[in-house]
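Below are structures written as structure tokens.
Coordinate-derived values only; no laboratory data. All values derive from a computational prediction rather than experimental measurement. Cβ atoms are built from the backbone, for glycine too; each structure is taken alone.
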Structure I
Amino acid sequence: MRRVRGDGARRRSRILGRLGLRGVAPAQDEAGHRHATWLELFLDLIFVYALAAVVRRLGDDPTPAPTAVLAVIGLFLVVQWCWLGQVFYDNRFDPDDAPHRLLVLVALVGAGAMTLGVDEVPESVLLPVGYLVVRGVLLLLYLRARPTSPMARTVTTIYLLGFGTGWLIWLASLVAPTGSRPTLWIIAMVIELATPWVGRRWLNDWPVDNRHLPERIGQFTIIVLGSAMANLLFAVPDHPPPHMILTAGLAFLIPAAVWWAYTAFVTTRVLQSRLRGGQAYGYLHFPLGGALLLLGWALGQVVRLVDDNVRHLPLELRLVLAASVIVWTLCGLALSWLWCRPSAGRLAITGYGIVSVGVVTTWVHEPKLMLLLLAVAIVGYAVLLSRALGKLDEDPAVGA
């Protein structure tokens, strides 16, 4: 009996090898940790174009309707979910062989279709077709990895059932009336987003690489922040007068401080111990990334209004500014809570950030003064947070 099983295993191995499927396993360095490949970085670049198309839906109107903002948030969730699905697959498998690369390149074509279809949602079918391509490739990748180990069979079963159900609903939306498509998309997204939580008991038995996942999500977050800064720079007119240079400089300080605080957080060693299946860490970056995207758009609008000599910022724009910074601040606190209960000092720093931003955006209407005070508040928050994280990083008891 053992000989028969051994012959069967060798036969399956030969078949997998002929199909280019042999050796599907987590790619690791000498220390046992995954690092980003060139293909992963190329994937980031394509999806950033999709995110840029999402935020362009808001245009240059500094008083966006709530429905327009909600639509942008929903589309951002769809795009980042497609990207995150590939990241979690790569974290556990990623053979980086020829078939894998070809499949990922097909997924990139789907991401391009999503980029082109964002502006015409829900009338155009480009967005759902692109989504079906990207997520269909992910399902094929999980099918490909399924026979490699008993643990792989458990993990892929969870993903194939949940994600496959969502995929079928997205497929059905292609023939549904235009007005009902968003409802079907929401149902499909709820099912897919719930899948890793429903299956977390089994997914946590194969923890994510606790360095690779923060590295990948951190890289993408910084790229999103760069896209936000591009929105700001594009708002600066050609041959700007000195006052516009000063205005752009003040606005630049805000995403620069955000970068400072975020990188100080992800580079501490308190990060590594409790990611498990990575669900909470990955999902918290949905509101965090969306907040950064809206922050860049809002800062760009403030700079444009200064160039137009507007003396009073509209309420809608100030609300977007306040909400984006406050959501980013709360997400930072929640990420910290994943591995260590925040101290009173950490809570006080978060409270300072929220209150200062709320006061500035509520009571200050003049654009330049608001930018100055907002920059001071957020730079102060970044400095305080960096110092607090530095003390935690020096404490050997933290994260033990």
Structure II
Amino acid sequence: MIMISDPKNNKPRQAQTGAFLELAFRPFFLLASLFSILSLLLWNGFFTGDVTLHVYGGPLWWHMHEMLFGFVAAIIIGFLLTAVQTWTKIRSLNSTGLLLLVAVWMIARGLFLLPNSVPHWLIALLDIAFLPLATAALAYPIIKARLWRNLIFIPILLLMSIANISMHSKVVTPLEPFIDNSSTLMVLLVTLVMSIMGGRVFPMFTANGTQTARVEPIAYLEKVVIGSTLLALISSLPFIKLPSTLSAAIFFIASAAHAVRVFRWKIWVTIKTPLVWSLHISYWCIALGLFIYGLSEVSTMVNHSQAIHTLTVGAMATMILSMISRVSLGHTGRKIEVGRIMTFGLIAIILCFVTRVFLGYFLSDYRYVISIAVGFWVIGYGCFVTLYFPILSKPRQA
């Protein structure tokens, strides 16, 4: 990991700028995790009828938007703005600049709760600004270091910004034909990011965590994985209308490619390493989610919501919890392993996925399904917030 020191006194710069704003992973991992807990508790209260929720865009729109563009986007930015310093050896956004970016994100989250007091255009503008500002902060060190391979994240983040604008357009001005699938577009964009990052680091994490030989990638398989995922994303664009059978075939091919890829990583060697088996399970959920998505196009056995929540809760939420637990330890100079409490948290978020996607087959009252799933989420991310607050708020260990 990179450590930036002051050449005059050889003390870490984080001592001068404050540990919490030393790198983007600290505020974004902690605050986004806490936000996810609070927002889901509000959503559950609304769903069960215990809370009256007056929010910008309405409760359902708010729930979809905030879990994707509030929670997931913040985690992605925290990860990328931290990783770019390792990639480029150039100081990433920190101190006052990082504080301002965090403030934009936080203020937007608060304004969503004040739809009758703040103009809708101002709420939208502030929220939309977050991703482009973060993209500019990411692009600067990549371009300066000429690491063109990592520029792939810039157009992805800009497409996420477009998806965000598309979602807001439904609230500010009703442009129905363009925005119907914008949340799905965001889900598949994040899935693409997970596919790219998973292929780059999961085999290494597996080898290092289990002391086994690293599984080397197969070039054509990697191309099929990324290419089919990109094709699935394109097929979901609102202005592209494909026959259901063709759309299903695309998602089935993408699912099969991901399944072959993750099977080669050998989940069976990870059983004793929570920070590795949780990553494998999250990646298996990519394959499963794409399969369910395809099946929902041609069958009533499953529905679109189950596919989306397999990708969001099963893949994203599990991968995020595992990755932020790992990154937070590594970038603060600690041993990369978790104890029983955080292992329990990882199990809880997997149970959240199973509950949210499959328990509806067995419980007739869907309010119980949502409440149980939210309860598991609160446990999972609550473990992270509780255990990692002192880690993320204090200086790096020597």
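If distance in nm of label points 7 Å out along Cα→Cβ at positions 166 and 350 is computed to be 3.3, which of I, II is the source? Could you put the intermediate results ahead of the total?
On the way: I: 2.6; II: 3.3.
So the calculation was done on II.
For FRET efficiency 1/(1 + (r/R0)^6) of positions 70 and 342 (r between Cβ atoms, R0 = 30 Å, to 0.05), which structure out of I, II has the highest calculated value?
II
Once Cα Rg over 2.2 N^0.38 Å is calculated for all of I, II, which comes out largest? Don't skip to the end; give the middle numbers.
Values: I: 1.07; II: 0.96.
The maximum falls on structure I.
Among the shown structures I, II, from which was the value -23500 of helix-only ellipticity at 222 nm (-39500 (n - 2.57) for each DSSP H run of 4 or more, over all residues; to 500) calculated?
Source structure for this number: II.
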